[in-house]
Structure I
Amino acid sequence: MVIDEYFLITNVAALLIGLSKGGLPSIGMLAVPILSLVISPMKAAVLLLPIYVISDAVGVWLYRKHFSKPNLRILIPAGVLGVFIGWLTASYISDITIKLLLGVIGVGFCLNTWFKKQADQPTQSAHRGKGLFWGAMAGFTSFISHAGAPPFQIYVLPQRLTKAEFAGTATLVFAVINAAKIIPYQDLRPYTLSDAVSAAFLIPTALLGTVLGAYLTKKIADKWFFRLIQIGLFIISIKLIHDAIKAM
């Protein structure tokens, strides 16, 4: 029974990661919390990194022609910087603090978006200062707990990119961020043979999820695509706040 439960939950986590790499970015953040039901959060983060990296490769190919170049120029170096900062400060900053901060920011962003009149929300363009800050935050929080989506969305959603550009930009940015995490993770949380074997069995599920995510992204209407992302961000933010308060 325990083996069946572990098999089911790990594959659900891998599927969610694949869906996120296929164009549904918020949903991937649920992977670590779900996997934490059967193993420790730290072990979950270590186990899932190879799944993220391999799914990234498929996602990059799927969205190789759809992305925002101005945002990539800003967010990729900022995200790598955030990973480096996370590596240097991992021993000093608690997961509780990061989760609480992310949760509050995410909820605030969603409420502001939903209750502010559309006319009061002009479309924004790529901005180097904002992009460097939120990109670094995305890299930092992704390093700490694979939770880089909220900072990315807070910066990119107000730009109202096309659906494909949004998904492609997210996929490319986090592909680089996840690749940048490989050496630091190995330094701080060394992989074991058992981790590698467990990850290998999850690869087919993750790849299936990536293709399915790309298909759903194309089929979902633009209005509902972004609305679902915002709802996902809100739910995850509430979950982060709940986890942080519970751990205090």
Structure II
Amino acid sequence: MQTEPAAGLTRMRDPDARDKVVFSVRNLTKIYVMGEVEIQALRGVDIELYAGELVVMLGASGSGKSTLLNILGGLDRASGGEVRYLDQDLTGADDKALTAFRRRYVGFVFQFYNLIPSLTAKENVALVTEIAAHPMRPEEALELVGLKDRIGHFPAQLSGGEQQRVAIARAIAKRPDILLCDEPTGALDVATGRLVLDVLAQANTTLGTVTVVITHNAAIAAMADRVIFLGSGRITAITRNATRLSAAALSW
């Protein structure tokens, strides 16, 4: 199944902007202290993320990929190093500044959908559009993910894949510059996972959103512009795909 972009949405991905650095990360470290034990989750990470690209971060559980994603999204702070978003230094930002950063620029998609059971699909998406500066209408966002006929349904009336697509609609409805996805297909079967990945790829292409997908599933790497491999809190390799496979072509 291929979903079509909603009417009125403009393709914003600019090939000429692909060299523009959106995120710059230098010597990033993260240490968690548990009693007398220190756990070093990130160990001197250096990366750059570019405008309009789709990146897959690949690594086993405990490799540091979720920690890195949370720091990029302003959900967590680094122990050392530097994180810059365009001209903003996020390293020393306080809670108020990080909240403003998340609200204005970042959309999140997690493995579990975190929908409010008592609200319809449209109402779940509207929770974000009511606080965003220049949002889509909830109907537009749900049409973009192929759910224009399900806007009045409650989460319990939707399949797992449909609930995840509502979560994606909620994330993209505020037109974020960055879309951060933590194991978005982890709770789904293969066929449904492909549908969800197709929606993410279309959001990346249609809206020009920098999209980062973290996963332990190596097959998903083929749909990315670049693949960043993590292990033991370090970047172990970065590769670029000559072409991006469609989600429908993936198998695992």
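Read-outs throughout are calculated quantities, based only on the coordinates presented, and are distinct from any laboratory measurement. Computed from a prediction, not measured in an experiment: that's the story for all the values here. Cβ atoms are built from the backbone, for glycine too; each structure is taken alone.
A few notes on this one:
- Label whose coordinates, when relative contact order in percent (Cα under 8 Å, 6 or more apart) is calculated, return 40 (choices I, II): I
- helix-only ellipticity at 222 nm (-39500 (n - 2.57) for each DSSP H run of 4 or more, over all residues; to 500) derived as -26000 - corresponding label from I, II: I
- Which of I, II yields 89 [volume of the Cα convex hull per residue in Å³, for residues 97-200 alone, calculated]: II
- With distance in nm of label points 7 Å out along Cα→Cβ at positions 113 and 177 derived as 3.1, matching label from I, II: II
- Structure from which 7, 32, 37, 20, 4, 0 was derived, P(r) over Cα pairs in 10 Å bins from 0, in percent, options I, II: II
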